[in-house]
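Once you scroll down, you'll see the structures, which are given as C-alpha cells.
Throughout, read-outs are computed from the coordinates displayed, never taken from laboratory work. Only a predicted model underlies this, so the values are computations on that prediction, with no experimental measurement involved. Cβ atoms are built from the backbone, for glycine too; each structure is taken alone.
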Structure I
Amino acid sequence: MRNGDRYDGSVDQPQPLVDALAGARAGVVAVDRADLAALTLTGSEVLRYLHTVSTQHTSELAAGDAAEALLLSPKGKIEFAFRLAVLDGGVLLDTRAEAAVALAERLARFVFRYDVAVGSPGPGALSLLGPQTDAALAGAGLPVPPGGDGPGRAAVAGPALVVHRTLLGADVVGGAAPDALRRLTGSGVPEAPLDAWEALRVEYGLPCWGQELTDDVIAEEAGLLGSHVHLDKGCYPGQETVARVHNLGQVQRRLAGLALEGDELPAPGTALVTEDGRRAGQVRSAVLHPDLGPVALAYVRRVVPTGSRVLAGPLAAKVVELPFVVARHT
C-alpha cells in the first residue's frame, strides 16, 4: 500500500533481493558489477587532454583526485558518461560495459596531438552497499576512500585498484576488483545480486548511461550540472549548448520518479500522458522494488507538477520527487 509519497511494498519479491536490500540498509553487501568496465589512459598530457574533450575541469587534478564527466555531441547531447581517478602517470576510467569499447575508440581518435595512450577496456568492478562500507573495506585489508564534501577523492592502491566513495557506499574499480571481492566475501561480507544495486539506484534517482543518459538528453535535464559538468570552463564539444541552456533558464523536462499503481512495470521508452491526453514525458527505468513496489525513473515535462497522475500506456502512476522515500516500520 502507499501513503502519499511514502510506500510499503506489497508485491511478492525474490527472497535474495529482499535479503540483499535489508542487508544494505542495516550493514553492508557486496555486488559484482559485471555491468562496468575500466580502462587506463597513460601519458604526460592525459589530464590536459581530458580537460579539452570532456565537460570536467581536469587540468589541475592531482594523484588521488576523482571526478565524473561527460562527452557531449556538438549539440550538447550526452554521448558518454564516465568516472575517473588520477593515478601517477595517468588515469583509470570506468563506465558502463556496453559503452566501454566505443568510449575508448572515441578517446583514441583525438589523441594524436597529445602524449596520451588509451588502453583497452576490461572487466573489474564491485559495489559495496550500506552504512558499514568503510568497516568492510578495512576488515578486508582494502583502502578506504576519504570522506567529506570537498573535491572528489579516491583511495588509489595502484593502477589496478581504485576505491570511489558513492552515495550508496563505495565502488572498487580495476583489474584487482575480482580479488577484492573474494577478500570481502572471505571476511564475511554477504554477496548480493546486481538487482540490489539497480533497486537502490532507482530509489535514489541516480541516472545511468544507456537508460537515463542517452544521446537525446542534455546534462541539465538529468541533473548533472553539479556533478559531471564544470560551468566555469569552456572550449569542449557541446559547451555552447550547456552554457546557453544554463543561462537562459530551466529545461523543458526533468528527471522524476513514478510510483506505479498495480503490480506491472512499463517498458523503458514508454510514453507518458496526462489523464486528459497531453504529452507528459517518457519512462526510462522501472523496477519492482522490495520496499517501494513498482517504481520508475522518467523524464517528465516541467509543466506536469509533482503529484500529478499520469499514464504509461495502460498503467497509471503518480509523479514524485527523487529520491523516493521508503516507509520505515517500527
Structure II
Amino acid sequence: MAAEIKPMHGEGRSMFGLSGLWGELSAEFFGTMCLLAFGDGVVAMAVAGLPGSGRTSSPTTIFTGVGGWLLITFGWAYAVALAVYVAGGVTGAHLNPAVTLGLAVRRRFPWNKVVPYWIAELVGAFFGGLLVYMVYGPAIQAYDLAAKAVPQAGTAIASYSIFATFPAAYFHGSSLGPLIDQIVGTAFLLIFVLALTDGRNSVAPQGNMGPFMVGIAVAAIGMSYGANAGYAINPARDFGPRMVAWLFGWGKTAFPGTYNHAGLVFSNYFWIPIVGPLIGGVVGVLLYDWFIGDVLAARLKKNEEPAPGRAVPTE
C-alpha cells in the first residue's frame, strides 16, 4: 500500500534531495516541531488552558499536588512517543541535539550531519513553541492578568514555564546543581534510548513499541528528576521555545534567563539546558557501551567463533 502513495508534487519534489540529507533534515524539523507542539502544549494546558477555562478552582490554580506534575510528565511522554513515530522512519528520530551528538561520538553517525541536524531540530522546536503561543496566546494573557503577573516586568514565571525551563529555588541561583541535573538526566535518556533500540539486546522492544517506550523513559526522568530544573534534557527543546518567549514579551526571563522575584533567583541561565544535555548525551552513550554495549558485542563475537577443531571458512 505504501508503494501506491505518490509524492505531493510529483517527481519534481521527490528529486529535490529528499532521499538524502534534505529529507533527513525535513523529518528532524517536522518531528521536533510535533514534539514541542504537544510537549509545550501540555504545559500550556496545565498553566493557562485549564485555569482560564474554568476547569480548576480559580483562574490561577495550577499544579495542585502531584496530579498537575503527572499531567506534565505523561503529556511530555506522549509527545515524545508520537514525535518519534512521526520521524522515526526517516532518521530514527533524534529530535534532540544531545542524541545527535551522542550517536556521533560512539555510534557511527556521520559528523558532517551533526550541525545540520542541530539546526533542523532547533528550528523545528522554535516553530513548535510558536504554534503553542498562537493557539494558547489568549489563555496565557488571561492567566497573567488574573495572576497580576507582567512578563515585561519579569514577574510572569508561571506563563514563561510553558516555553522553557528554569531551576528550583532551592539552588539559590547556583549554576552547578542545575548543570549536574541536566547532565544526569540526559545521560539516563541516552542510556534508555540505546537500551531500547539496541538490536543486540534480546529484551529490546519488538515491532513498533520502541517509540512508546522511549516516551515512558522520558516520563520516568521527569517523575524522578524533573522538579530540579524542568528536565529539558534537550538543547533544542529549551532554546527554540525560549526564543519564542523572548520575542513575545518575557524579555530577560527568557534570554539570557535572568529572574529575581518572590524568592526565586537565577541569572544567565540559558546555557545550562544547552551545555548540560550535550555533556550528558556523550556521558550516557559512553556509559551504556562500557557497561552493556561492549558486553553484548563480546558475546556476539564469541558466538561467531568456530567450535574447537573446526576450520575457519576462507570464503
Structure III
Amino acid sequence: MTPATATPTETPAQTEKRIIVADTLGYCWGVRRAVDIISASAEEKGPVAPIGDIIHNPQIVERLRGKGVVGAASVDEALEQGFRRVAITAHGMGPHLAQQASAASLELIDTTCPLVIKVQKLAEKLVRQGYYIVVYGDAYHPEVKSVLGWANTSKSVAAKHIEDLPWNAARGQEGPGKITPPRKVALVSQTTKNIDELMPFANALQSMVVPNGGEFRFCNTICEPTTERQNALKKLVEEDHVDVILAIGGVKSSNTARLAEVGNKMGVRSYHIERPEDINDDWLDGVRLVGVTAGASTPDDVIEDVVATLVTKGYAAPEGGIHPVDPDYVPSY
C-alpha cells in the first residue's frame, strides 16, 4: 500500500497580512535640497514667496507656510502681498522670472533641481545647434514650461503623443494636408516620465524624422531618482508579488502618478493617495500583501502615517522601518 502524500502547509509568513515597502521611495535628493534651501532662507531672512508650489506635496507646502514660505502665482502677486523675496521652485522656471524679479528689485532664491537645470541647458545647446526641440511631457507642468522657456524658440513643442506634434507625416511624404518635420529634430524628456512610454514615442518620432537625410537626436533626460523608484515598484510586482499597491504623493505629483500607472499596467491594482485617509477599505478586501511606494516629493513621516494606518487594519509592519537615509547622497548628473 502506497503511503499518502503529505499535503504541504503554508508557513505563517506565507499567510499573514504584510506591508512590503519599495526598496527606494519618497523624497529624492533634489526635493530634499529645495526644501532645505527654502527653509534655511526663511529662517535666516524671513518670508519668501515661491512662484508656484515649492514642491508638489501639500503637507510640506503647509509646513513651510508656517515658516513664512507662501506661494504666489506671479511676481506681481508676491509684490501685492508685500513680499520682498521670491523663489524659483524645484521644478524650475524660464529666464523671465529672474528678469521680473530684478525689475521689481526683489531678491531671488533658486531651488531648481540640478537635474532639471541639466535639461534646461541641454535645450539651449540643442537650439544653438539648429535642432527643433520636442519635450516629451505634460505641457501644463512647470518643469516642461521651464525647459521651453530656456529653449526660447518658436521651433519647440511639448508632446506626450505623436498626435500632439505639429507634423502628421514622415519626411519625404507628399500630398494634400501632409506636414513633415524639419531636417533636424531633438527629443528631451520631462525628468519624471516613464521610460516604457517614452521609448515608443521616441521610436515613432525617429521614423518620421530620419527619411530623406533627416537627423534625429534622442536625449533620455528621465532622472535617476525617477528611474530608481519605478524599478523598485516593478520589484514589488515581479518579485514580492504584492496584491495591491499604494503610491503616496500629492495629487499634483507627476512622478507619483507615473508610479500608480506603472503598477496598473503591470496588472496590480495601484492607487495614488495623498494621505492615510484616502485609503478605501474595499481596496484591501481579501488582500494579503500591500505594496507601498511614494513619489519623490513625499516626506518620510507621511509614508510612515500610511504604514501605521495599515497596521491598525491588521497588516504587519515592515521590518527595519521604511528605508535608510543617506544625507550625503548626490545622484549622478
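Data overview
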{"item": "helix-only ellipticity at 222 nm (-39500 (n - 2.57) for each DSSP H run of 4 or more, over all residues; to 500) from the coordinates reads -11000; which among I, II, III", "result": "III"}
{"item": "Which of I, II, III yields 40, 31, 15 [semi-axes √(5λ) of the Cα gyration tensor in Å, calculated]", "result": "III"}
{"item": "Distance in nm of label points 7 Å out along Cα→Cβ at positions 113 and 289 from the coordinates reads 1.7; which among I, II, III", "result": "II"}
{"item": "Which of I, II, III yields 1.0 [distance in nm of label points 7 Å out along Cα→Cβ at positions 25 and 273, calculated]", "result": "III"}
